[in-house]
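Following this line, the structures themselves.
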Structure P
Amino acid sequence: MSDTAEHTATIPDLKEKIVQAIKTVYDPEIPVDVYELGLIYEINVYPINNVYIMMTLTSPSCPSAETIPGEVEQKVKGIPGINDVKVEITFDPPYSQDMMSEAAKLELGFL
């Protein structure tokens, strides 16, 4: 078995690992991870395990705008078998609290 084949996971398995890695990234001002906050709009895995993530921030003036996307990128790059990661920030559609998961809303006292 080639070295590449050993480290190639199926896309659903890899997506689950990516989600789990993203769930370790928190907005420093909110005690909920960025995935549960609804900041991740899209996760795509392309051939040779290249990953594209489209995400947003709670606001364009978010003080963590410089650090959160970089942290997401580093956590995903840390997954064995990942080749490259690109994180793109968008504000379309704008973030709203409706994008939060039920768990995030419960944690923050919105339910």
Structure Q
Amino acid sequence: MVKYEEHLDAVFTALAHPARRAMLTRLSRGEATVGELAEPFDMSLPAVTKHLKVLERAELISRSKNAQWRLCRLEEAPLKSASDWIEEQRKVWDARFDRLENYLHTLEKGRSDGKQ
């Protein structure tokens, strides 16, 4: 269980930065080199590499070497895990809000019954 929570923390930490989210969006269209990922950003290559390491630690990307190129690839499983966790939380909160709504309707009905 701790491993799952640590991994989920790493995924959400990686997703917290807009540059990393943009890199993942780019990778959703296919593999890219580090240079291609760095292109739209006004940051140094070492800064881009640091962002990629965060994504790699969260297992959101994998990197391979093809000749002199370092290719990055999106790994979808961690995103699915995060999405599943969010969906579980949504169901919990939907159920809580439904119970609250029912309770408020009960209170409202009690008040209107008492006025008659």
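Throughout, read-outs are computed from the coordinates displayed, never taken from laboratory work. These numbers come from a predicted model, not from an experiment. Cβ atoms are built from the backbone, for glycine too; each structure is taken alone.
Taking FRET efficiency 1/(1 + (r/R0)^6) of positions 21 and 61 (r between Cβ atoms, R0 = 30 Å, to 0.05) for each of P, Q, which is largest?
Biggest value here belongs to Q.
If you rank structures P, Q by FRET efficiency 1/(1 + (r/R0)^6) of positions 13 and 29 (r between Cβ atoms, R0 = 30 Å, to 0.05), which sits at the top with the largest value?
Q
-23000 is what came out when helix-only ellipticity at 222 nm (-39500 (n - 2.57) for each DSSP H run of 4 or more, over all residues; to 500) was calculated for one structure; which of P, Q is it?
Matching structure: Q.
Starting from the value 25: which structure in P, Q was relative contact order in percent (Cα under 8 Å, 6 or more apart) calculated from?
Here the read-out was taken from Q.
For which of the structures P, Q does the calculation of log10 I(q)/I(0) by the Debye sum over Cα atoms at q = 0.10, 0.15, 0.22 Å⁻¹ return -0.45, -0.72, -1.17?
Here the read-out was taken from Q.
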